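Right after this note come the structures.
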Structure 1
Amino acid sequence: MCDALTDAGVTPWLVDFALRPHGHDFATVGGGALAHASGIAWEALAKLSRADAAQIMIKGGGKIVSPKAMSGAIDGIIGVGGANGSTMFCAVMRQLAVGLPKAMVTPVAATAAVQWYVAESDIAMFPTIGDISLNRITRAAMINAAAAMAGMAKAYRSRRQHADAATSPPLIGVSSFGNTQAAVDRITARLEVEGFEVIHFHASGPGGQALESLAARGELAGVIDLTTSELTDFVTGGVYSAGEKRLTAAGAAGLPQVVVPGCLDFTNWWVGEVPERYRSREFYRYNVEILLMRTNADEYAALGQLMGERLAAAKGPLRVLIPTGGWSQLVGCKTYDLAGKEIGIWSQPETDRVFVDTLRRHLPADALAELPHHINEQAFADACVDNLITLLRSRR
């Protein structure tokens, strides 16, 4: 890999993540240095389980690689390994700034585990087809990945060297879904007219994690968290959960945030994989892959408490807007059982009310407002933008 990188016109800086001591001295930074950075001898590391040793090397790797990246001394990072190597290298890559080229060359790039390796980061995954050994198939895969990394690294360095000295426009995060696309489009257009740059976070798990990560890193100036449905999947165990940190980082960072219960009215399931405990519920078939389960009163009570506690801890200015005309484009649709038999209607204002009433108990009275609009109406999107601009001005 180092030879391929050199041939592609870049200089490799090799860091060895070996979990066991060996006699090779080819690395710029040896495995013993990584172990030492974590407070343990390399020989002692060899006595630990693979999983425990890997966690120690992740810690040491972060301590050595992160400062190098932050100082601008490296223009890209590429890892080669199997499942355990991917666990270690991707964990270190995820600590680095978004935009720095990152790549993982591994046979597990073709598995479902990719979502866990990449998570909220911008790691590119390159499959090696075969396991990690050298032959004409894997060698070609590694050379291609090295060439791609060299190109990305050169472009990254050029961007940094020719960066405009002018201040970049403030970046606003907006959580999105196809179900809230009309509002997202209107919000984006309004924000861009006001001089902001906008990044959308698709509310499918990694999107919410990315929002939290960028907020914590100080990349965002504010947030319109329009589509908070990952919280519903977190409560019910749905497939689009963003984990337990959702709706925490922006508040902890003191960012101005406008929060909306967009698409909180359903859980996402893969078709054919609804857990037994939910099989008597109301559903809507969204597409060939996704089945949406209507949120009930008990789940809304849990969601109101969860959101309320997290928003109450926010250190920055906050506004919660409730579109009383509906929280997703499913308003007007019917609900069905798993056999496809019609049960009722999606619009259930009394059930939605449980969430609002629970949430109110955790927030100051002036932090929450109910507006007589559907979430995708232009007037509601404009209210989100107007409120965020007010919060940004108050913070400034």
Structure 2
Amino acid sequence: MQHHYFDHNATTPVAPLVLNELRDCLAEVYGNASSIHYFGQLAKERLETARRRVAALLGAGEKEIVFTSGGTEADNLAILGAVRASVQPSRHVITSSIEHPAVLNTCAQLEREGVAVDYLRVGSSGIVDPDDVRRALRPETVLITIMHANNELGTIQPVRDLSAIAREAGVVFHSDGVQAAGRLPGTVQDLGVDLYSISAHKFYGPKGAGALYVRKGTVLSPILFGGHHERERRAGTENVPGFSAMGVAAANLPQTDLAPLRDRLERAILDRVPHARINCATTPRLPNTSNICFDFIEGEPLVISLDLRGFAISSGSACSSGAVEPSHVLRAIGLSDRQARSSVRISLGASNTFEEVDALADAMVDSVAHLRRISPEGRTAKSYV
């Protein structure tokens, strides 16, 4: 049986060029990038080449890139670092209710430290209203952190508008760009952000490598303590193979328009499956992401059924896999717990084809029909056939 991968928002396969770089560095470039001898300088050269490539991807300066272990650490460094660097006696943070757990749980930690946090609601569109941000501002606000694109819905936030509000108020603005980097056009200069988090494994790089853009002049306290690495902003011997491979991934992004594949899949599902709907269908979304609700069944059995047919999709965020509670993102846009549990996410990548999309649609039609037939709720609902 062939297996087809439609879970690229969870992680992407490592591209061949990236894998070659990773292997080469692990085998040949084993020096410590902080060492002044030949082997150390070879490693340093790879590290700084990677920094230039990541900076070019974001439209940033080389000195504005801090390498991290991934998106979670980049989010933690941005949020904790910016807030803890503030000298204000009272501090306040604004974020949204649909952020990734890497942001929400970091904000929860700040609350335990006595920092006030507002979690803005988004409504059915999945979009943060700039007016809500304006209304939430206080004299003690030190940080606004709103993601660029949502990992479950794919909804794209009006980051330019939000960062402009922050700039007018003299507040640091951070955006979690993990799902957007390499998928959406534009630069950090266009977005107007002060801090921007990315992760290599979302754009065909390796896991365990990420970066934080820190606009020149933005004050940031470190959250790791040790040596003087990354210009005093992130202690620890650099993961040269991972960061170098990340640089190769950043410099060799696939030029694939995935929107036609996503739209074809959504049309097929809506045409052939009664009581199916696309969550946030009319909202600007990532071109590769579709979140679909199927009444009368639950998402987890559908994921399992499709996996048995050779198709990998997701019932939500991979970071929340196994969670008992329904998705906080889907509840935030107004779905009931039942509707949230009935939703699945399909996220396409560069290797997917129209033929695969058609095969996935066929498998989904059959799987949904089968699950509705054996579901107690489905058996009592006569209108889905």
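Derivation of every value follows stated rules applied to the coordinates shown; laboratory data play no part. Treat the numbers as computed from the prediction; the structure is a model and nothing was measured. Cβ atoms are built from the backbone, for glycine too; each structure is taken alone.
When mean count of other Cβ atoms within 10 Å over residues 137-144 is worked out for each of 1, 2, structure 2 gives the greatest result. With FRET efficiency 1/(1 + (r/R0)^6) of positions 1 and 17 (r between Cβ atoms, R0 = 25 Å, to 0.05) coming out at 1.00, pick the structure among 1, 2 it was computed from. Going through each structure in turn, the value belongs to 1. Taking relative contact order in percent (Cα under 8 Å, 6 or more apart) as the criterion, which structure among 1, 2 has the greatest value? Largest calculated value belongs to 2. Structures 1, 2 were shown, and FRET efficiency 1/(1 + (r/R0)^6) of positions 241 and 313 (r between Cβ atoms, R0 = 35 Å, to 0.05) at 0.70 was computed from 2.
If semi-axes √(5λ) of the Cα gyration tensor in Å is calculated from each of 1, 2, which structure is the one that comes out at 37, 27, 16? The read-out comes from structure 2.
Each of 1, 2 could give FRET efficiency 1/(1 + (r/R0)^6) of positions 41 and 225 (r between Cβ atoms, R0 = 41 Å, to 0.05), but the derived value 0.35 comes from 1. Each of the structures 1, 2 was assessed by distance in nm of label points 7 Å out along Cα→Cβ at positions 97 and 209; the largest value belongs to 2.
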